[in-house]
Structure formats: C-alpha cells, structure tokens
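Novice: There are structures below to look over.
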Structure 1
Amino acid sequence: MRKLFYILLMSITFNACSKYQQVLKSSDLEFKLEMAKKYYDEEQFFKALPIFDELNTLYRGTSKAEEVYYYLAFTHYGLSENLVAGYHFRNFALTFPNSKHAEEMAYMNAYCYYLESPSYSLDASHTLQAINELQYFIDRYPSSNKIPESNKLIDELREKLEQKSFHIAKLYYDTEDYKSAIVSLKNVLIDYPDTDFSEEIHFLILDANHLLASNSVSSKQKERWGSTIGAYHQFVDKFENSEKIKDAESIYNKANKQLEKLK
C-alpha cells in the first residue's frame, strides 16, 4: 500500500513538473500570462516569477506591459525579496506615473525598505532609506489613505534611530570616554527632544561630568566641577521626583566640596 502511494505521488509530481515545463516552453504569450497569474493567485511565486520575468521583456512597450510589470513586482514581494521588489515598485511608479496603481506601488517601495530595516543595533542604512522613501511618498501623495500608516512607520523607524543614538552615547559612558559621552548624550537630546530616555540621559550627563572632573588634572577641575553643578540643576529641574535624586544630590555635594577646596 505504501509503495503504491509513493508511485502515485511521484506520478503526480512528474505530471505537474511536465505541465510546468510545457508552460515555460510555450510560445503562446496569452497562455503563459494566464498560467503565470494562476500560479500567482495560488501563491506559487517561484513558478510565476520566471514567466513574468520573460513576459516583462516580451510585452515591453505594449498594452500588456503595465499589467505584467505589476505582477512581476508583487511576485518578488511574495518571495520576500524585498529590495528587488522595492526596486520594481519604484520603477513601476516612475514608468507608469498615470497608472491607477502608481500610488500603491510608490507606497510598496517604501514599505519594502521598512521591512528591511533591522534592529537598532545593526546598520541603519535601510532604516534611513525607508524614512526617506516614506517621506517621499507622503510628499508625492498627500491625500493618500496610506498617510496615517506612513507616518506611523516613520515614527517607528525614528525610534530605532533614537535607540541607536542613545546606545552609542551610552557606550562612550560605559567605556569611560566621558568627554565623548557628554557630547553624544547632549546630541541625542537635541535630535530627539521628546525621547523616552530623557531622564536617564540627563543623569548620565551629570555623572559623566562628575567622573570627568574627578579624573581631571588640577588645571581643568574647576571648570569641570562647575559643569557638574550645572548638569545637576538641569537634572533636578526636570526630574525632581526621580529615583536618582539622592545619587544626584550626592554628586552635587561632592562637586561643591571640590570647588571649595579649589578656591
């Protein structure tokens, strides 16, 4: 019984492969297009792709070109080939600017870059590209019903960049490069004034100033202890109920004592 099952399975597989080869070798373009669309609808994208790819060349400059290119782009998308799909989505929108699909394709181009955006800890090039493409879409189609979603995606991508900037700045602090930490942490506040890391950043700036002053040569201590006191006031003005208040006050008292010694 099992042997009969395997024979039947192999027969079905062979017939399916044989039929697919017939489609590939056919010179009937209408038949090929019909079968490619059938494979696409069945989500057999790996079968649809070589047919659409061939038809995209053969139908170029004809009334079928737009339809074929539309399917080709979405077939790459169906195969999770996001960057290739994005290229074709963008090229479609440029090639057929008056198409009823132009807006959809422009959005899909941006969305493909969004899908390729990695964790904040990795290279940010695709994240930046996704933001640029989404902003281009918003500017190009300001009345699109995709605008709210596009803005939501941009916010999500900016949050990744914010996290990346913060963790780079904190890395300077963790590796005891306090001068670089102070500059980088302040830049995060400038670039992302509404950051969720604001309290932690302000405290790290305070502590980095404190540690920098503690390890400075005598000629620079007065200035750096003064900067520590300034950072303390900025912290307590914004976060008077912070769990770090006692730590901040301890640093402040130490800074005042050191300045008294330097008089």
Structure 2
Amino acid sequence: MSRDGAPLYTHRPETVSTDRGSGDAVVFAHGTLMDRTMFAPQIEAFADDYRTVAFDLRARTDRYADDYDLDDLVADTERFLDAKGIDSCVLAGMSMGGFMGLKFALTHPDRLDGLVLVDSMAKPHSPADRERHRETVDALEGLPTLPEEAARPVTHELFGETTREERADLVDDWVARWTTYPGDAVKGEVYSWLDRDDLRDDVAAIDAPVLAVHGEEDATLGIEEARESYRGIPDLTFEPIPEAGHSSNCENPAAVNAALDGFLDRVY
C-alpha cells in the first residue's frame, strides 16, 4: 500500500465515513484523540437538509503508523471528496481538523463553499507547548494501547469544567475509547500538526466565508488567542460557545448547531 493514503481514501471511503442526507455537502473532520462519531449531534441535526459526511483521519484508520503531516491530510481530504463525488462543500474541522481545514482552504479554494473552525487556531503552539506535547507522546511510542493513567488527565484538555462536572458519562465514554488506541496512533496524529506553519498572515487569502466556534472553557487553545489568530480572515463570524471546552460541538451541541444553522443558511 502506498504511503500517500490514496488506496484508503480513494478506494475505501465508505470504511472511514458516515454519510447521511442529500443536497449541499457539509463535511466534518475530527481532532486529535477523537473520531468521526464526535459529529453525531451535527449529523443528526442537519442530515434532513444537507448531505452530512464525517470521516476518520489517518490516526483512526489502519494507516495510523505512517509518517504524515497536515499536507498529507489535506491530500487525503481531496481524495475523499473525489471518491464521494463531492465537488465542493462546507468543511468543518475540530482542532487538528481545523488546522487541516485552514490549509485546505488556502490550497483548494475551488472545493470550498465555506469553512467551519471548531476549537482550532491559525497560529502554531508555543515552543514550550510543543516540547510538552512531544515529551508526552514520545512516551507512548510502541505501546499497544493508551494506558488509563495517560488517557484520564487528557480530559482536562479535551473537555471544559462544566462538562467534566455535569456530563461525566460523555467524558468516560471517550476515555474508554482512548484506551483502545495504539500509542503510535496518538503520537502520529500529534506529530502531524506539532510543527505546523503560522497561518495568521496567510488566512487573508481565504475568500470563502468562515465560521469559528470556540468553547469559552477551552484550556487547550484559549478562546481569545484563537480569536486573535483569525483576525486576518476577511469574512469571519466568531461565536463563543458557553459551558464548553475544547470539544464544544459535543459539549454544547445546541449552541454550536444554532451557529452552524445560521452559517449554512448564509452559504447555501
């Protein structure tokens, strides 16, 4: 199988995706440690009016051990759209999916009707944060699965305080899922974005409308830091999401869906 992911995303798209509804397409790309099911609240809300498609990025597939970066994920997304017969779409990416989505918007503007950034950012992590993440995931290399003691602390980064206190079942479900992941899968997905480019100036070239939703309790990518990083986007709507952290579309789906509904009405 070739390194570039073509067989998976060109010939087996149905194995990595959920595809419901018809009409104008909204395509969802998940973040680190998550998978396509994180967008179930959005697919349930919008599948009656749009074609809603969520897909797994490489870390949640049998390609998890490959060396890859955001450019490879952009190429995977293009192949996936081709295989699904989607000429253009609103692309919605959470965190890592948003990092990829920004690059996709800059390199494939003809395929993009709109861009949705969920708890993401246009600037790279600080050197200190990059080193911290590198040390964390290097320790996972070669482990058959992610240990509970490694998975549980990450809940403070992926979920806000409100969710951890009031929706323990949601948090526990994701921790249980994380403990099934190979260590190399987690290391690979973090490394794919760890040394990403600073796009704060580049985003001025995005000519599609952009919606950014961001959890007010996000302890991973702070809301004001994210807002500032998007300042150069010409057509930007920024919506703070209350009572939500870094996974705002799961934590407060009603608020995210309301923002997305208005955005899709404007785009389509």
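Novice: Supply the structure label, taken from 1, 2, corresponding to distance in nm of label points 7 Å out along Cα→Cβ at positions 76 and 212 with the calculated value 4.7. List each step's numbers first, then the result.
Specialist: Working: 1: 4.7; 2: 2.5.
This value belongs to structure 1.
Novice: Follow-up. Computing relative contact order in percent (Cα under 8 Å, 6 or more apart) gives 8 for which of 1, 2?
Specialist: 1
Novice: Please state which of the structures 1, 2 yields 1, 6, 10, 10, 10, 8, 8, 7, 7, 6, 6, 5, 5, 4, 3, 3, 1, 1, 0, 0 when P(r) over Cα pairs in 5 Å bins from 0, in percent is computed from it.
Specialist: Considering all the candidates, the number was obtained from 1.
Novice: If mean count of other Cβ atoms within 10 Å over residues 100-107 is computed to be 23.1, which of 1, 2 is the source?
Specialist: Going through each structure in turn, the value belongs to 2.
Novice: Sticking with this structure for a sec: With helix-only ellipticity at 222 nm (-39500 (n - 2.57) for each DSSP H run of 4 or more, over all residues; to 500) coming out at -11500, pick the structure among 1, 2 it was computed from.
Specialist: 2
Novice: Next up: Here distance in nm of label points 7 Å out along Cα→Cβ at positions 44 and 68 has been calculated and equals 2.1, so which of 1, 2 was it run on?
Specialist: Source structure for this number: 1.
Novice: Another question about this same structure. Consider the structures 1, 2: one of them gives 4, 21, 26, 22, 13, 8, 4, 1, 0 for P(r) over Cα pairs in 5 Å bins from 0, in percent, for residues 92-147 alone as calculated from the coordinates. Say which.
Specialist: 1
Novice: Compare FRET efficiency 1/(1 + (r/R0)^6) of positions 116 and 244 (r between Cβ atoms, R0 = 30 Å, to 0.05) across structures 1, 2 and report the one with the greatest value.
Specialist: Structure 2 gives the largest value of FRET efficiency 1/(1 + (r/R0)^6) of positions 116 and 244 (r between Cβ atoms, R0 = 30 Å, to 0.05) among 1, 2.
Novice: Quick check: 3.1 is what I get for distance in nm of label points 7 Å out along Cα→Cβ at positions 108 and 252, calculated from one of 1, 2. Which structure matches?
Specialist: Working: 1: 5.9; 2: 3.1.
Going label by label, the one that fits is 2.
Every number here is computed from the coordinates shown, using simple stated rules; none is lab data. Nothing here was measured: the structure is a model prediction, and the numbers come from that model. Cβ atoms are built from the backbone, for glycine too; each structure is taken alone.
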